[in-house]
Structure 1
C-alpha cells in the first residue's frame, strides 16, 4: 500500500472527534453534554486503537463480520475489527468518503444493487484505506450482499478467510450448532496467535462483557419510562460506541456512565419535552445532523428504541463452562444488528410486537434501505399490522450510508409531513 491505512479514519479522529471532545470538555453545550463527551471519547479511543494496530502490528489484526462478537478474539490477545460498524462512522463524519468508496466499487464491476455497507468496505479496500488483515472471519448470515461482498474482499485482500455457518432458526439448537462452529474455529485462532486456548482468560473477558450488558439492560428498562429519560441523540451513537469493544473495561465504564446518567435524569424528573414516542425499524440515516436529535427538538418526537440498540438487549452469558460461554456468544452474535435478517418474517414480527408493548409507542418509522432485500418484503407485513392495530406508520426508501440516494432534507420533509398529517 502506498499510503498509511486508515488515513480517512485518522482524519475523522483528528479533525472531528478530538476537537468535539475538547469543546465538550470546556463547554457541555447542553444537559446531555457530559454523556455526549463520554460517547465521543470512547469512539475516539476505539479509532485510535484501530489505527495504531493497523500501522504498528503489535497484535494480529482480525477483521470479523458483525454476526460475531469480539470476546473470543480478545481471549487470544488478537485485535478484533468490525468492518461494518465503521461504515457508519465514515458516513457520519466524512460523507465524501462514502461516495468515493461506493463509486470505486461500482466502477470495479460490483453491481449497484449490492448493499452500500458492503460496497463501502470493498471501496475502502480498493482505495487502500483498509489495512491487510491477518485473518478475515465471516458467516453465512445475514444476507446475500454480505455473502458475495466477503468473497470479493477475500480476493482483494488475499488474506485467509474463515467462514462460520449460521443457522436459520433462533432457538437453543441453533445456538448449540453455531457454538459448535465457534469451537471448531478455536484451533485456527491458536495457530494465528501462537497461544493455546485459555478458558479462564475467555471467562474473564466474557464476565467483563456481562457487566457491560447488565448496564445496557438497565438502560433499556429506563427507556421504557414515559417520558423516556434517555437522551434521543445518544441512542443513535451507542451501537457504534460499544460494538467494537465488548469485553474491555472501558466499554463497561461507558455503559455504566450511560445507565447512571439516564437513571439520574429519571430520578430528578428532568424535563424531556417528549410528546411522541417513536420506534424506528431498520437503520436510520447515518449522515448529516443527528436525525433523532432533530426529531426531538422540532416535534418532541423521541425515538425510544431502534433496530440497532434493540439488538444490544442481550442477556448475560453463563460462564460456568466452555459450552455455556460459546452458546452465549453464539446467541449474541446471531442476534446482533442484521443477524436476525437470516430468520423467518414471523420472528421479526415478534420483535415488532414486543417493541410495541415494551415501549408504549405512538408511531413507527421504517427507513427501507435501498440495498436490503430483507427489509423490503417485511414492509407490507409491518403495514398490515400497523393498520390492524391503528398504529401510525411511516415508511420511506433511503440509503442509510449514501446521502446521494435520498438527502437528509428529503427524509426530514417526509417525517415532518407524517407528524403533521397524523396530528401526532
Structure 2
C-alpha cells in the first residue's frame, strides 16, 4: 500500500521479466501519509475483508497451523495504522492461532515527524487489547541497533575491498537490515532438536518459542540476540569462533542485554553486578547451531545467573530450554541464537531518552518522551482529527497511559 515501496520493488525486479505478484498477496497504490488515523480508521477497514479471504484460503491449505508471524513498522501510517487494525482483528479471522508480531521501531532521528505519535498509538492499542485480540508476543526490533550492527560490519568489508580507510556509514541499504532481521528470526525458528521428549525434532517451533517466553499478559515484550553475525561470505569463511568462546560471549550478552556483540559492556560481571541497575531476565530460550552443537553444555551458560537475580523465570525450577542443530546456518559454522523476555542494564541517569540503557523498555521510554513533548505543544494533532479521530488528545492520553503502565511494570522488577 506504499507507492515508494512498490517503485523500489519494480526497480529491483526490472530484469526479471517473468516476475509478478503471487496470487496470495494484497497490494494497493495508496499510502497513509505517515498518519496513524488514516491507516487505522480508513485504510485498515477497507482492506480487512480482502486480507481475511486471503488468510482463510492459505489456512485451508494447511494440515496444521503452528502460528502466524506478522511484521510491521511503527514509523509511518500504513505499518502502524493498518497493521494495528489487522492485528486487532486477526483473532476474529483465525481464533486460537498463536500470533507473534514483529514491531520495527523507528530511527531515533527518523524522517517522519509524527513517528513518535504513530508508535505510541500502535503500542497503546496492542498492549491494551484483550487476550483474544492481541498478539501472544511483541517482538521488538530497533532500527538504530540493526543499523549500527550492519554499518560496523560493512565498514570492515569495504576496507578489505578498497584497502583504505572508510569512515562511519550513514547510509546502510535496507536489504542489509532486513537480512539481519531474517538471520535473527530464522536462527530460532529453523528446524532444530528440542529438549522435550528426549531431544527429538521440534515441529511446532513458533508455539514452543511463545510458550517458553510467555508469562503474565502484562509482560509481552521480546527481543532476539545472536552470536556471531558475518554478512559477507569472506568473513564467514575465515571465522574462528569456538563453542567455549561463544558461550562466554553469550553469557555476557545475557548479563548486559545486548543484541549482538557490538559495544557489549565487558566491565559487567557477576562479581560487580550489584553495582549496576539491571532488569532481570524473565524468560529465555535459544538454539545452538553448527558443528559440535550437540556437545554444548547450557548449564555452563546459566550457572549462577538465577542466584544473583539475573534470571527470574516464571516457572519454578525452570531450566533454560535450548535446542540444538548440528548443521551450519546461513553460512555460519557455529552460532548461538537467543530470544529473551526482559533483561538488560538500566543507566542511572536514564529517565527519558533511553541513553545507554539496554533493557527492553529503553526504546519505549524514548518514544514516550518524544511523543509527550509533541503532545504538550499540541503539534500535528489536527492531522489526526481530519481523518476520523474524534478526539486526538483523549486517544493519545489513553495510549500514553498504557505504554507508561508497561514501562512501570517492567521497572518494578529492576534491581541494583
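Values for this structure:
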{"item": "Which entry (1, 2) yields the derived value 22.6 for Kirkwood radius over Cα pairs in Å", "result": "2"}
{"item": "Structure (1, 2) behind the derived value -12000 of helix-only ellipticity at 222 nm (-39500 (n - 2.57) for each DSSP H run of 4 or more, over all residues; to 500)", "result": "2"}
{"item": "Ranking 1, 2 by mean count of other Cβ atoms within 10 Å over residues 62-69, the structure that comes out highest", "result": "1"}
{"item": "Among 1, 2, structure where mean count of other Cβ atoms within 10 Å over residues 126-133 as derived comes to 14.5", "result": "2"}
{"item": "Which of 1, 2 leads on mean count of other Cβ atoms within 10 Å over residues 358-365, largest value", "result": "2"}
{"item": "Which of 1, 2 leads on distance in nm of label points 7 Å out along Cα→Cβ at positions 54 and 190, largest value", "result": "1"}
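Rule-based calculations on the coordinates, nothing more; no lab input. Every value quoted in this text rests on a predicted model; they were computed, and no experiment measured them. Cβ atoms are built from the backbone, for glycine too; each structure is taken alone.
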